[in-house]
Structure P
Amino acid sequence: MKHYIFSVLLIFLSLTGFSQEPFPFLNKSKQLPEDLLSKRAVVFMNVNSLKWDEEAQKIHDSFIEIGVDAVAYYALSDIMSGEDATTAFYSDITERSIENMLIVHQAENGFELYATKIPEEGGFFQKGMQAFFMQAPSLQELGADLEILVNKSDLERENFLIIDVPETFKRTNVIKSRRVANFNHDIRIDKLAVPKFEDNIMLDVDVEKANAELDSIMKEHYPFKYGLVDPEMSTEEMISEGYLMVLKKLQNNGESLRRMLGYDLSEGETILISVRNGENDKVMKYRIDEHVHKYYVQQLYTKDIYLGESWDAGKTWQEALINHVENLKSKLKK
């Protein structure tokens, strides 16, 4: 279930941006969480700016006054970049005994706040979760309105030692295993698992057509053995069916993707260049804040991540896939 809800949210956020109803799987409530002022909380910022840490300070000042112990701030787009990212962030956050999560979302007419518990079974979102909800024209007003509401409640404050400056995580690397800026030569003989797209409840997406296109691209561009697999298939199940590697993907703005995958970023860098090698070589330029997709391969036994030699992200998943496969083919089919 957690993978299903993750996929739904990821596709939804990437295609709709700031929707009027961005989290339809949350059941809005006016009931404040009982332990809002006694337990630690993580804050996911979903604002229309790469400088979301500056926006975080505005709402954090109110949290200090209220007694909300917001010990960590993340960009929601980072959390939902892909399954590897979600898993890594969930582990980092829950290991710090953080039990509550707050979402600060920039809507068309202001800002919204959601507050709920972090599911214990893994993942951050589930269908039908109860979440406190309020909205206001600005972050300052959102904080002020929350303070008034908390003061009128009977919540008992236990959080008093709250940091003055929000702790923002903008340099978290989602790769917890060995990172290799190259291709694995064994892929020439090892079978590659390619997770299929799956149905979701929020978008009118022709999954069958998308999977047909995925298979078509692989057949045309990938010269080695592969197979389309159920995205819910475990590592053990893939290995038992003869797969030794799996194709994976993250999507986010270019700046976030590069730092999450351990790439260096130059000061003041505004343009990222993607390269496709081979017979139909191509160079693509994207603004650093544009939404892009990046494929890579993971070895199932060692968990090593193979990113490729060149930055090969694409504006669409199709472009990114062709870039990565063509670069891999150019390097290894010799």
Structure Q
Amino acid sequence: MKLVSYKTEGQEHLGVFNNGHIYNLHSLNKAIPDNIIAFLEGGDELMDRAKQIDADITAGTIDAKEEVFFELLAPVPRPTSCRDGYAFRQHVASARRNRGVPMIPEFDQYPIFYFTNHNAIQGPGDIECMPDHFKKLDFELEIAVVIGKKGRNIKAVEADEYIAGYMIMNDMSARTLQMEEMLLNLGPAKGKDFSTVIGPWIVTPDELEPYKVAAKPGHVGNNYNLKMKCWVNGKQVSEGSVADMDWTFAEIIERCAYGVDILPGDVIGSGTVGTGCFLELNGTGKLNDPNYTEQWLQNGDIVEMEITALGSLSNTIKAVETDFSILGLKK
């Protein structure tokens, strides 16, 4: 099942995406709330009801009227929190090699994550960027999960049970801001907090069963062979696979939930897949060719991401007309 959040006449709604159409769940079963957080808080009972509606729509056994005029939102427009992990060893190793520093051994000892701005979540559409964001503006190709039930001190072997579904994530990054503030060993903050894109819908785990593969040796949890790709202005720039995750979402959730509650509506990203951002691609390019020309996102660029079984996520970079700069405020 594919769950979507969308807006009609200024009101947000929850629906299912089925065979190219969106159907409102609440109109088909009044027991199902019309927003994603309340729906997830309803647990397995509401999820089962929604899956039955989705199956009935497919079978044509219920009278379901599709939405016609709507704006597609992030599938979780206002997450209860948003964390981003660091799961792909290839990306970490390449980025460190390109900076001339050795691979950090702690990567293989435990998964890490940071909190990003859950109030800056976006879906498909325009990404508004300030002038300082355009100083090495970057995309990051990732997969994300949304948590479906409350838990604390969850062991990795049972953590997949807490995942309600999967979606594409683009962890937008302003690299100059990010690198400056991280010199103080704190962050990332302003380099990340202006936009995180998720979508286009939440795909429930049952749909990914045909793609399931074993976790990497020494790791536990579900993993999937899903191709990950990104295009900028129609030119493919990245390709990887969810199967390349070293740390699984189950292991990341185990760390997230240690001593604290995770809640329905929490979003957790995987971190960047290998080749999944310009920072890594530019570093590799310059390492191989001193005359390599760096590429960064510009006003008007179209970023399209695709992950097998999860759909396609498209955004257009838009410059805010202002001369306000926080980089210019440095003492």
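A few notes on this one:
- Of the structures P, Q, the one that -9500 was derived from, the read-out being helix-only ellipticity at 222 nm (-39500 (n - 2.57) for each DSSP H run of 4 or more, over all residues; to 500): P
- Source structure of the calculated read-out (distance in nm of label points 7 Å out along Cα→Cβ at positions 84 and 100, 3.4) within P, Q: P.
- Between structures P, Q, the greatest calculated value of mean count of other Cβ atoms within 10 Å over residues 52-59 is seen in P.
- When relative contact order in percent (Cα under 8 Å, 6 or more apart) is computed across structures P, Q, the figure 18 traces back to P.
- Taking Cα Rg over 2.2 N^0.38 Å as the criterion, the largest value within structures P, Q is that of P.
- Among candidates P, Q, the computation of distance in nm of label points 7 Å out along Cα→Cβ at positions 196 and 236 that gave 2.3 used structure P.
- Given 0.60 for FRET efficiency 1/(1 + (r/R0)^6) of positions 156 and 316 (r between Cβ atoms, R0 = 41 Å, to 0.05), calculated: source structure among P, Q: Q
- When mean count of other Cβ atoms within 10 Å over residues 60-67 is calculated for each of the structures P, Q, the largest result comes from P.
- For 1.0 (distance in nm of label points 7 Å out along Cα→Cβ at positions 148 and 164, calculated) the corresponding structure among P, Q: Q
Only the coordinates and a few stated rules stand behind these numbers; no lab work does. Note that the structure is a prediction, hence the values are computed from the model and not measured. Cβ atoms are built from the backbone, for glycine too; each structure is taken alone.
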